[in-house]
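*Asks:* Dropping the structures in below, format is structure tokens.
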Structure 1
Amino acid sequence: MKIIKAEPCHTPKIMTIYKNAVSYMRKNGNLNQWVNGYPGQALIEKDIKNGNCYVLMEKENILAVFCYFEGVEPTYVNIFHGNWLNNEPYGTIHRIAVAENAHGSGAAEFCYNFCLKKVKNLRIDTHRDNIPMQKSLAKSGFAKCGIIYLENGDERIAFHKTV
């Protein structure tokens with residue numbers, strides 16, 4: 001397996017992975033995350049253009065997709081009911097999703113580890129109803145740090161891992 005920056009030709013498969021991820025969330029009791037067409041194709045195309053969209057490849061198959069960048073994430077500036085593990089520079093993962101045939105394969109952990117090789121602090125957030133994601137983060141050694149709020153005011157649980 002290897003991780004590469006996504007290219008425009010990957011967009012249809014990426015959108016399929018996100019569509020299936022939304023379906024997976026609904027089947028697992030997460031009814032309120034990624035609603036109203038989120039993440040839309042325009043956002044994914046912007047991530048690709050900005051060089052922040054990555055795909056986990058196994059041969060010619062995309063097993064996972066995520067947005068990763070380093071620097072300040074505006075919604076992480078204020079954290080409530082807790083604290084980040086430190087105030088050192090960090091990377092952020094958003095919109096991570098694995099292909100239907102990759103659930104339980106370690107694909108998400110492979111993506112986390114890829115990012116942790118680039119930066120010693122990694123932050124991520126998820127919806128309180130996204131139990132599979134919370135389990136994945138806990139299994140991979142992320143600490144639950146508190147609550148952050150998205151630009152639209154929606155609450156998310158914040159996680160942080162350091163190496």
Structure 2
Amino acid sequence: MDWKALFFSPEGRIGRSAFWIGWLVLIGVNVVLGWIPLIGFLLSLATIYCNICVTSKRLHDIGRSGFLQVIPIVLCTTLCIGALAMVAGPAIMAGLADANEDAIMAAVFAGIGGMILAFLAAFLIWLGFLLWVGLSTGNPGENRYGPPPATATVV
């Protein structure tokens with residue numbers, strides 16, 4: 001397995017095992033980088049590109065465009081922003097209406113239930129996409145993205 005091509009090139013195809021190995025390596029790298037305060041955060045942002053490359057190649061193996069991964073990213077981001085707005089919005093509105101502290105806290109706690117549901121929906125979308133990409137059977141023959149991973153030549 002060519003590690004450089006796996007993590008830094010969105011071209012070509014990879015099988016299920018290479019996808020899961022790449023995904024687990026990226027999770028491990030991000031866990032370790034999480035222990036380093038500021039530089040670790042910046043480096044973990046760089047691993048987003050590596051994840052896009054690995055997922056694109058796996059999508060290519062099942063005959064799909066790598067741009068398909070934009071859909072769950074947009075959906076999950078929208079749900080997470082909406083979840084934060086469910087808590088902050090009512091609190092801000094109650095504060096602008098000069099409500100007392102109890103009313104503001106009631107508004108915050110009312111939004112927490114919606115926030116939990118929105119985060120849960122985002123997690124389920126992400127998990128469903130991950131499992132679909134990681135468990136789908138690849139195209140057995142050559143497709144428009146190249147030869148199958150078993151016969152692909154590594155340069």
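Readers should treat all values here as calculations from the given coordinates under stated rules, not as data from a laboratory. In this text, all values refer to a predicted model and were calculated from it rather than measured experimentally.
*Asks:* Can you say which of 1, 2 returns 23, 25, 20, 15, 11, 6 when P(r) over Cα pairs in 10 Å bins from 0, in percent, for residues 55-102 alone is computed? Could you put the intermediate results ahead of the total?
*Replies:* Details: 1: 21, 38, 24, 16, 1; 2: 23, 25, 20, 15, 11, 6.
Comparing all candidates, it corresponds to 2.
*Asks:* When helix-only ellipticity at 222 nm (-39500 (n - 2.57) for each DSSP H run of 4 or more, over all residues; to 500) is calculated, the result is -9000; to which of the structures 1, 2 does this value belong? Please report the intermediate quantities before stating the final value.
*Replies:* Working: 1: -9000; 2: -25000.
Corresponding structure: 1.
*Asks:* When Rg and Dmax of the Cα atoms in Å is computed for each of 1, 2, which one produces 20.6, 69? Don't skip to the end; give the middle numbers.
*Replies:* On the way: 1: 14.8, 43; 2: 20.6, 69.
The structure behind it is 2.
*Asks:* Hey, Cα Rg over 2.2 N^0.38 Å, for residues 47-142 alone derived from one of 1, 2 reads 1.56; which structure? Each step should come with its number before you reach the end.
*Replies:* On the way: 1: 1.09; 2: 1.56.
That value comes from structure 2.
*Asks:* Something else now. Comparing structures 1, 2 by relative contact order in percent (Cα under 8 Å, 6 or more apart), which one has the largest value? Show your work: numbers first, answer last.
*Replies:* Values: 1: 24; 2: 32.
If we compare relative contact order in percent (Cα under 8 Å, 6 or more apart) over 1, 2, the biggest value is for 2.
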